[in-house]
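Values quoted throughout were computed directly from the atomic coordinates according to the rules given, and no laboratory measurement underlies them. Predicted, not measured: the structure shown is a model, and the values here were computed from it.
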Structure P
Amino acid sequence: MAEPATESIPLRVQWAVYVSGYLATSMQNMAGLLIPLWVVVTLDPSALMIGVILGARHFLPTLLSIHGGAMMDHLGAKRVMMVFAIVGLIVHLIYPLAPWVWAVIILQMLGGLATTMSWMGAQTLIGQVMKGDATHSGRLGSAALIGNLTVPPIIGAAWDIFGQWGGFFIMSLWAAGLFCAAFLLPAPSQELSRAADRLRARDFIPRASSYLEAFALLAIPAIAVVVLVSILRNTTYAIRGTFYVVYLDSINLTGTEIGFLMSAAGALGAGAALLVGRLSKVIKPINLMFVTVAGAIIFISLPPLMGTFWQLMFIAGLWGASAGLSMPLMFSIMARAADARSQGKSVGLRITANRLGATILPVIMGAIAEVSGIGNSFLIVGGAMLVTLGGIALYARRVTGMAQ
């Protein structure tokens with residue numbers, strides 16, 4: 001698949017995609033910082049229940065991401081993103097009004113679905129509009145990771161100064177911004193969708209055929225390997241958005257200090273993502289993906305071994321650089337491997353796998369923490385993830401016809 005020249009894509013279109021990506025991932029970053037703190041302070045649950053509550057955010061995205069991708073292929077990413085931005089705006093204002101475990105679990109599922117669909121839309125546009133170009137993928141990855149830099153201090157300060165209402169109001173404000181950004185996105189090609197049609201209720205009902213078509217994409221070696229590696233990469237985010245924050249709170253860091261640690265990751269990640277276009281011309285993308293994901297696993301596992309705030313800051317930055325490089329590589333490899341009418345479904349397939357891992361991991365890590373302590377759970381889970389990545393690398397070496 002030929003790469004489009006940068007100048008062939010209008011700047012207005014490029015910026016609309018990048019801003020949508022920034023706002024969508026900013027919502028996820030806010031949730032990863034605010035909700036664990038709110039759960040611990042308001043509900044005072046056990047470590048296992050913390051895992052259940054935080055893992056619930058990934059439940060509906062696990063079930064419905066493929067359907068959402070199919071909707072984007074048929075209806076256009078723009079309209080799907082606008083609908084779920086409204087859902088995100090409403091849901092996150094309800095949290096302070098419902099401080100009960102099962103109510104929070106329901107809100108977590110709805111909020112997770114809303115932010116996931118918005119982020120999926122930006123990724124789908126990279127394939128549909130930008131044809132998987134590594135440079136554009138890197139820019140989207142950088143825009144997304146800038147959220148790690150800018151959002152945590154804002155949400156941390158809102159928590160410290162205004163309490164729970166301040167934090168959740170900021171999340172809803174971001175959802176409103178996401179609606180505006182999605183509104184400015186271009187309409188999809190009429191050749192690839194029926195975006196001119198009116199939305200119908202049945203459009204939101206999952207179809208078995210969409211799932212079968214998505215899972216059939218696993219027959220493409222490049223897609224199968226990226227999906228497997230993506231699960232492990234995303235579990236480092238799941239750790240960061242759950243027990244990482246809980247651990248930092250347990251060693252008496254303030255919300256603002258935790259925010260600055262996350263900003264260190266965002267700063268290095270945003271800068272590293274911009275290098276993907278150049279690096280992929282020197283190093284095979286598949287090899288670079290494995291190296292950077294291994295780094296992400298190692299660095300997210302090290303916080304319990306760090307003795308000072310600045311050591312935590314250092315490894316947070318290294319994790320951010322590793323995660324920032326690997327993200328656009330996955331966008332690019334999968335977008336080039338999937339055809340134009342399957343871009344949304346390919347994104348949905350990867351997100352489904354990611355969310356499945358992110359739903360299960362917090363529960364497993366919570367159970368391990370109950371037995372061995374929260375600090376040891378980082379090392380146990382990280383070691384298991386590295387062994388798994390090594391097995392996937394051996395499989396990838398045996399796969400022939402890998403798209404580069």
Structure Q
Amino acid sequence: MSELATSQVQRISEGEEPAGNYRFALVALTSLFFMWGFITCLNDILIPHLKSAFNLSYTEAMLIQFCFFGAYFVVSMPAGALIRRIGYQKGIVTGLLIASLGCLMFLPAASLKIYALFLLALFVLASGITILQVSANPYVASLGSEDTASSRLTLTQAFNSLGTTIAPWFGALLILSAATTQSADSVKGPYLFLALCLAALAIIFAKLKLPRLAHIEETHEPHVSAWSYRHLVLGAGAIFVYVGAEVSIGSFLVNFIGEEHIAGMEESEAAKYITYYWGGAMVGRFVGAAVMQKIAANRVLAFNGIMITLLIIATVVFDGHIAMWSILGVGFFNSIMYPVIFSLALNKLGAATSQGSGILCSAIVGGAVVPLLHGMIADQVGLQLAFLLPLLCYLYIIYYGIAGWQPQLPKDTE
């Protein structure tokens with residue numbers, strides 16, 4: 001799952017807190033990473049459930065991801081401005097409260113059986129998570145020595161992946177149960193529980209004593225715009241199609257596995273297999289990190305893109321368990337793509353790095369656009385052939401890993 005980049009910050013108040021207090025703060029922060037990974041992947045369960053409950057087309061069902069990831073694009077800039085005004089800790093509390101409100105909005109949406117109200121609730125929920133991401137990442141780096149900041153970020157990212165892996169099982173058991181599959185009411189309990197958890201975390205973070213952080217303001221504008229770096233622009237396109245393809249595939253898994261010529265499973269059973277998709281991504285992060293100690297990151301990116309292309313071709317050509325396990329295997333090779341593309345795209349940007357990071361974060365909107373296009377195609381040609389759209393996305397990523405990543409500096413910086 002994609003993450004918003006960490007803002008440039010500086011710890012300006014160390015305080016006299018004992019190490020144990022910072023350990024508790026780190027545990028609390030880690031729970032945030034788990035929660036937003038969990039909530040994001042719960043959409044993969046929500047999509048088939050609301051599709052059945054409201055008798056939606058695939059295009060209409062994909063509005064769930066459109067509203068959720070659209071919030072990242074719309075809210076990320078205002079979130080940064082908000083945090084500059086109220087501070088990072090209050091930003092975390094604000095994000096938690098807004099996300100909690102979004103979860104609570106699922107209750108009237110289910111009672112009134114209004115799909116548009118579900119979409120509004122998802123937008124509010126994702127807005128809160130966006131504020132959380134902008135606020136929480138800098139704190140992970142600040143709670144302790146700078147020498148161990150990377151290990152703390154790796155730990156929190158691991159718990160984010162754990163959240164994405166567990167969410168499908170949770171949703172299968174509590175939302176897609178056989179008795180409630182046709183009723184929107186089954187979302188009430190799970191999302192009320194999530195709302196209470198988020199509200200409890202807001203109270204905890206309101207009371208915690210955390211170091212005070214401040215933005216490091218740039219003293220001058222970069223001499224050259226980030227848009228003038230070809231590898232950055234191509235990298236933004238790679239982030240767009242990667243996030244779009246990853247989210248899109250996850251969104252269709254339950255319905256695809258449920259088709260008679262694939263596995264013919266009930267939705268509640270098929271949903272459990274999404275764990276292999278996101279769990280594979282979690283395992284792949286550790287494998288990829290080890291491999292990239294020996295092999296250049298761009299080559300690993302291109303290799304993974306090639307493997308995914310072959311897996312999607314198998315998904316489209318074959319039926320039954322070959323198709324099912326082929327598409328689930330994509331998750332493993334997705335694992336390293338986001339951080340690798342991000343780092344390659346920012347390479348040698350110099351003073352334009354901050355601007356480039358913002359451009360790449362905006363490209364996460366691919367998670368809103370590609371699934372919607374995928375849904376439109378699925379309505380016309382069926383789910384299996386529609387996987388050719390993410391195939392095209394990965395072909396672009398292969399190109400970026402082979403050639404597009406190479407830095408080509410603007411003429412006036414050479």
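helix-only ellipticity at 222 nm (-39500 (n - 2.57) for each DSSP H run of 4 or more, over all residues; to 500) computed as -24500: which structure among P, Q? Among P, Q, the structure yielding -24500 for helix-only ellipticity at 222 nm (-39500 (n - 2.57) for each DSSP H run of 4 or more, over all residues; to 500) is Q. If P(r) over Cα pairs in 20 Å bins from 0, in percent is calculated from each of P, Q, which structure is the one that comes out at 27, 58, 14, 0? The correct label is Q. Match the computed value 16.4 of Kirkwood radius over Cα pairs in Å, for residues 206-349 alone to one of the structures P, Q, and report its label. Structure P accounts for this read-out. The maximum of Kirkwood radius over Cα pairs in Å, for residues 110-317 alone over structures P, Q, that is, the highest value, falls on Q. Here relative contact order in percent (Cα under 8 Å, 6 or more apart) was calculated and came to 30; which of the structures P, Q was it taken from? Label of the source structure: P.
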